[in-house]
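What follows is a set of structures to go through.
Values in this text are rule-based calculations from the coordinates and carry no lab data. Because the structure is a prediction, the values reported are computed rather than measured.
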Structure 1
């Protein structure tokens, strides 16, 4: 009985000390406090299949707010090549993102350009920056991504990454301060 009570207390203690995922968000601010970049944590050398990034500028001359779901699929550089009309290798211009959720619903964007990134070590990857609109925000916080497609490449999303995306989208949905009312 003592063992059961001890295990119950340990389980309760573990739950009560659960980490707030919002504290894991990386934040960068410019010296003049006008440009802010928030990103879900990731290793640059091994980025997760999906992550979240929000950057904005409050300078009235350069104001912007970019809130994106970043999807990444590693590949060989040769996977990014096609042939031109003369048979020469050329880097392909790729488009199309398909995201499938745990309820089997899908989001498809046939016009989103797929970026190609190549590192100095010769590794390459397809990367898509999908703007998080209010509608997509609701979807991303209530459904889990199970897989996605960038151009012709497919990627499974591990359950822990899917859960973290839900949390990080929620965290970053409220990071931008509201504009102060004009003073007269």
Structure 2
């Protein structure tokens, strides 16, 4: 089962520094396409100057993709619609109407209810991250060791761990893994 993704930068028309938007979107699209290249049904692309769309062949990869998208755009925040074998724009509109950061659609009525309620519980943790916490999360994902990540940021290992803890990195990673596991179990052929 594939997953179509539609993301839009929240408040893009009111940015204090609007010139930062296009490079952030371009970088995000490039990195998502490189990371998920073997499993793309539709390559990620910028649309309407403040949004991006793409599709993954394997829906189980969607939670990781959404997290990476958020990390790459941060400190900008994005609202994301994820449609399982369907149209992602409708899932995005549902997220927008509910003022949520992510909305899943296409896992059946019970599955959608469960996924969206679960994601809603994690959402305050994502919204609360500050720039230093986003940098820590983004840098940890890019490096093979925490030591290399801390060195890259020019901070000690203890400071890196503090930023990850205050940014609720483990809790959000666990939530992504739980959503991925649900999708794998729910749609196992």
Structure 3
């Protein structure tokens, strides 16, 4: 994790510079190849908590909240629904999401954004429903955990398969080792 922080500091002088290239409005472009939850695991795990720890002197959540608030405002504008998230609620909603989902990465945010646009977790009817957003994050977290478990099970099964397929070396080509395995 320290290596990732160091890399972020090398690439971006401060949080403002980071936001110019990696802000919520850039997620769709920066993570255009993320279409499934499994894709998230192939990306650099930059979490909102990591951003706060990297660019804040005391590591407090202010920068994570700033990022999440920007994400919510971008979602609000992009959905273009008559009644958006009230400004007074946006900060509280950002805080709720951050405290429940500290692990969330930028790639996850891009995918959740796509899933909300597709109405995967429900439809907004005339207004952006904060409860629907919280539920979307919770549903996504469950789906992500299931995918992660299946990926780990597949990896373990693949290792077992590789062990079963172990081929004894041809000692005729390795005469010095042949005597060790009598």
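Of the structures labelled 1, 2, 3, which one yields -0.53, -0.62, -1.15 when log10 I(q)/I(0) by the Debye sum over Cα atoms at q = 0.10, 0.11, 0.17 Å⁻¹ is computed from its coordinates? Attributed to the structure labelled 1. Here Rg/Rh (Cα atoms, Kirkwood Rh), for residues 26-129 alone was derived from just one of the structures 1, 2, 3, and that gives 1.05; the source is 1.
Could you tell me which structure in 1, 2, 3 was used to calculate helix-only ellipticity at 222 nm (-39500 (n - 2.57) for each DSSP H run of 4 or more, over all residues; to 500) as -6500? Present the calculation step by step, with values, prior to reporting the outcome.
On the way: 1: -6500; 2: -17500; 3: -20000.
Here the read-out was taken from 1.
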